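These are the structures in question, set out in turn.
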Structure I
Amino acid sequence: MSLATTVTGILEPFVGPTVADTCVRATALALGKTSDSLDRSDLPRLEESVRKLLRPVAPAATIDSLISEIERAAA
């Protein structure tokens with residue numbers, strides 16, 4: 001499973017499929033990549049995007065938990 005698919009799947013229950021996909025694609029574009037070409041080296045930028053996306057709607061502990069889940073899944 002690709003990193004983009006993994007991150008999107010983890011985010012979907014919280015923000016829905018469209019917003020989750022947009023977050024991942026926007027991060028990839030900012031890195032000059034496509035979603036499918038994201039890899040482990042892009043995790044810091046993805047985590048930053050996830051935190052920015054969720055900060056207004058989720059408690060810090062929930063965001064930290066999701067970031068941990070993303071890191072475990074990407075390992």
Structure II
Amino acid sequence: MIAKWIECNKRISGFEMTIFKLSFPDVYRFFKGVDYAQIAKSISPFAEDDRWGHYVRLALSPQGEQWIKYAIDLVHKS
């Protein structure tokens with residue numbers, strides 16, 4: 001799902017952020033305490049993985065970096 005959001009540069013509404021916070025509280029708390037560099041470092045080893053590599057490479061791309069920084073900023077502000 002996040003890959004599709006990155007690819008279409010989806011903007012996240014306040015309602016969607018509330019649903020995310022309620023549906024995935026552990027993931028929400030994780031994103032509250034990290035920045036893009038930490039995420040990039042933790043996922044980089046999986047860039048060539050047969051199953052996840054495409055998603056990792058997308059997240060590490062300039063487009064992915066821009067979108068993930070945007071999303072993390074929204075989480076930090078919420």
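Each of I, II could give Cα Rg over 2.2 N^0.38 Å, but the derived value 0.97 comes from I.
Among I, II, considering only distance in nm of label points 7 Å out along Cα→Cβ at positions 18 and 66, which has the greatest calculated value? Structure II comes out on top.
Can you say which of I, II returns 35 when relative contact order in percent (Cα under 8 Å, 6 or more apart) is computed? Derived from the structure labelled I. helix-only ellipticity at 222 nm (-39500 (n - 2.57) for each DSSP H run of 4 or more, over all residues; to 500) was computed and gave -20500; which structure, I, II, did it come from? Answer by label: II. Here distance in nm of label points 7 Å out along Cα→Cβ at positions 26 and 50 is compared for structures I, II. The highest value is that of II.
Coordinate-derived values only; no laboratory data. If you're wondering where the values come from, they're calculated on a predicted model, not measured in any experiment. Cβ atoms are built from the backbone, for glycine too; each structure is taken alone.
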